[in-house]
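A short reminder: the numbers here are calculations on the coordinates, not readings from a lab. Model, not experiment: these values are computed from the prediction. Cβ atoms are built from the backbone, for glycine too; each structure is taken alone.
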Structure 1
Amino acid sequence: MNVNTIEAVYFIGAGGIGMSALVRYFLSKGKKVGGYDRTPTELTEKLIAEGAAIHYEENVSLIPADFLNPAKTLVVYTPAIPATHQELAYFNEHHFEIKKRAQVLGMLTHTEKGMCVAGTHGKTTTSTMAAHLLHQSHVGCNAFLGGISKNYGTNLLLSSESDYVVIEADEFDRSFHWLTPYATVITAVDSDHLDIYGTREAYLESFRKYTSLIQPGGYLIIKQGLELQPDVQPGVTVYTYSEKEGDFHAENVRISNGEIYFDYVSPLGNISDIRLGVPVYINIENGIAAMALAQIGGATPEEIRQAMATFKGVDRRFDFKIKNEHIVFLSDYAHHPAEIRQSILSIRMLYPDKKITAVFQPHLYTRTRDFYQDFADSLSLLDEVILLDIYPAREQPIPGVTSQLIYDNLRPDMKKYMCRKEDLLDMLKSLPLEVLITLGAGDIDNYVPQIYELLNNR
């Protein structure tokens, strides 16, 4: 089914954050949109106000007539919905086209030009930056992001005119294999999600498969030096990028008074005097990849230069909460050893003479088991670390796998503490702090407002 030819889209589980973005997308395209969700929320009520016909009772008779033609209706569901759901069963029995969210994003890349960002880390910042550059240019874009853009307060950007769609390509459950990008960045292929993939080889194979899905006439922009052999179709242009080398790179980097400037070198046209809106060192590399996508999309040098300076970042990605002469406090989603290393090195470059303390909450038992030594090596770059218990997410405990594994392998001469979440605020009260960063993808973010209050009142 072609996204452009369908007349109606029906969502079963319309109120999730990812699903609601698609609801709004199809409303913006003039489609009839309706659906079911279990309970009313502020978000579902907003969607109704915006034109979606949403009801809260599992009842086939409540499906409006606009959504009863299998030839003209697409049904989208969330995997949280059981197969026995009455409305889902009805659509199955009557041979409607039924898709998961990841598949619908894939459909969009068949009808629009998908600008995708994949990789173990860096993809949320890079894709959000690319979306900002295109959105601020004459080109425009739609965007489905993996985090909340601080420029727009949302994970969704809409354009009624642009045929570009920016998508964060998630490798977690191979969902990026549904995509057929026009252009894609691959930022990193450090091993992750080995609970899903099993081996390093299987993880790399998944990325190789992804490169084969780029459309002929499209583009692959791959980080220089990655352990990945792309397998692109004929007619795909392959570029490399990194901070210091590759087809796209930076020259003449200047760091002064908390600001970062550089000159951008590109086969599509150099741009001088780029200022980073979020002045952390890793954003040089993220910015290079984002600018490459924007250039491929047709944004002008001046549009790119101006938009780079106005980029405000992403919630929980190197997110400064306090920044004054007494204390610096930031929150970061980094939860993989390579991400943590990059974050710490970036902070160290900004604050070379200050004591840097991190609170780290490991995410998943399997990831801790597989990478505890790497976590310890990265965290040993700090002056001081506070380790919380592992955040389990979807997993059951594994005997012998605790934060102690990381603690025991930290460099012996650094200040290090084990701490329960409930005791964290008391511990922070007792420590002299100069630069503090919270790291992790679990619920550590729930403590950020309280930490902010504590530090802001010192």
Structure 2
Amino acid sequence: MYEPTACQIIGRWVSEVTIENIPDEVLQATMQSWVDVLGCMLGGAMINASKKLRTLILSQHGKGDCWVAGSKDTCSSIGAAMANGTSAHALDFDDTSYAGVVHASATVAAAVMAAADHVGADGATTFTAFIAGSEAEYAYGKAASNQLFMDGWWTTSVFGGLGAAAGAAKVMGLNEDETNLAIAHALCRVSGLRVANGTDAKFVGNGQVASLGVTSALFAEAGLSAPLDALEGQNGMAQLIKRGPLNLAPLKDLGTNWSFINPGVYLKPYPACSASHAAAEAAIELIKDHDLTADDIATIQVEAPQIVIDSLVYNDPIRAPQGQFSLPFIISCVIVDRAFGLERINEDSLNDLRIRALMPKITLHHDVELTQKSLAGEVGPECARVRLITSKNEELEKFNSEAIGAPTKPMSNQQVDDKFLNLANFSGNTKHAVMWLQRIRNILEINQIRDLWCIN
């Protein structure tokens, strides 16, 4: 009996799904990610890595018809996807999910926005494509399992090309066969290394994957062939990267088990690696509850599962991106500011003498029991126990299973909107922020996606 390949399973669902057969619960959850990622795209355009890449993109991709965050100029769909995909991830403030440990929204949103501008798609088509591409990426992540991340792969780059290609194909109106090809083309090119964390390569990699998605859809539209067993075939992605059989069940569950709901998506309250968030939130609560200052801190010991240890690898960061993967830096900022915000994503903060004095007092340790409990689903995957010893030798302790923004502790609509407005203000677009937010939340009513950012 004929068995469809993974590309065909995903491609059929992506090509057939419509806004009408997406449950309201999924639409509401996705809207939160949609608002969040576009805010991150605006704010992230201000980061040096985004600015450098944007200058390069505009010089190489000409005057196209696609919006570029942080610029009054436009460029090609391929260039816009790369620039905006980088901006969306440049603050490490965009959402993430444990369906494969991926940042699907940043990848897929950049691809579908660029493709939508290119073909003149409306808001409903664009939003549907965002959902379809993200769900496809999450399903692939589930099929491969989170172990891929633990093995050292940067899973957003590994899985992201598929999601971006699926989303771009959807918004471009490609048929089922063409969608299959777009996904296959993307799978033949994707990879990613977690060693990039703490460098611009991490953010640019997200842009590259978004651009790959658009390029793959254009390849398919042009009729260029690709192997439809690129995922599970001999020498395909599953065999080479996972080194084992692919679990196709999550792919077959597309449209039934929605990843935006299960396991859900984590919207970040802090612009840093999510592995730091439970610890940061616990530290903030201890500092506030006991009215502590930097002078009151003798030591802080954080105990966490293995995935937190593997993610937060910079004890002595020297560049801003490293600070976002440094628990000593983040907790030190928390002690000084009682928060961790956008104003800390810079080298000046890394050289702040108050921060530097605190960092040696903060240590991160692996807790085997927490690793076991997290794997069993008894606690959050990135949980943390914070033990604080004061200068008076008082011991304070707080355990935090998950930070706000996690599926079990979701942000409210107001919190998501406030985050968007904060990011828009950070980008220098305070004047237009409320108008843009209203249009983004009413995306289904937008006639052409390029009208989203129109300020005339």
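Remarks
- Value 20.9, calculated as mean projected area of the Cα convex hull in nm², assigned to which of 1, 2: 2
- If you line up 1, 2 by mean count of other Cβ atoms within 10 Å over residues 159-166, the top spot, with the largest value, goes to 2.
- Highest-scoring label, criterion being distance in nm of label points 7 Å out along Cα→Cβ at positions 103 and 439, among 1, 2: 1
- Distance in nm of label points 7 Å out along Cα→Cβ at positions 39 and 287 from the coordinates reads 4.4; which among 1, 2: 1
- Which of 1, 2 yields 11 [relative contact order in percent (Cα under 8 Å, 6 or more apart), calculated]: 1
- At a computed 0.80 (FRET efficiency 1/(1 + (r/R0)^6) of positions 15 and 359 (r between Cβ atoms, R0 = 41 Å, to 0.05)), which of 1, 2: 1
- Test item: log10 I(q)/I(0) by the Debye sum over Cα atoms at q = 0.14 Å⁻¹, for residues 271-310 alone calculated as -0.37, pick one of 1, 2: 2
- Top of 1, 2 by mean count of other Cβ atoms within 10 Å over residues 111-118, largest first: 2
- Highest-scoring label, criterion being FRET efficiency 1/(1 + (r/R0)^6) of positions 127 and 415 (r between Cβ atoms, R0 = 41 Å, to 0.05), among 1, 2: 2
- Answer label among 1, 2 for the case where helix-only ellipticity at 222 nm (-39500 (n - 2.57) for each DSSP H run of 4 or more, over all residues; to 500), calculated from the coordinates, equals -9500: 1
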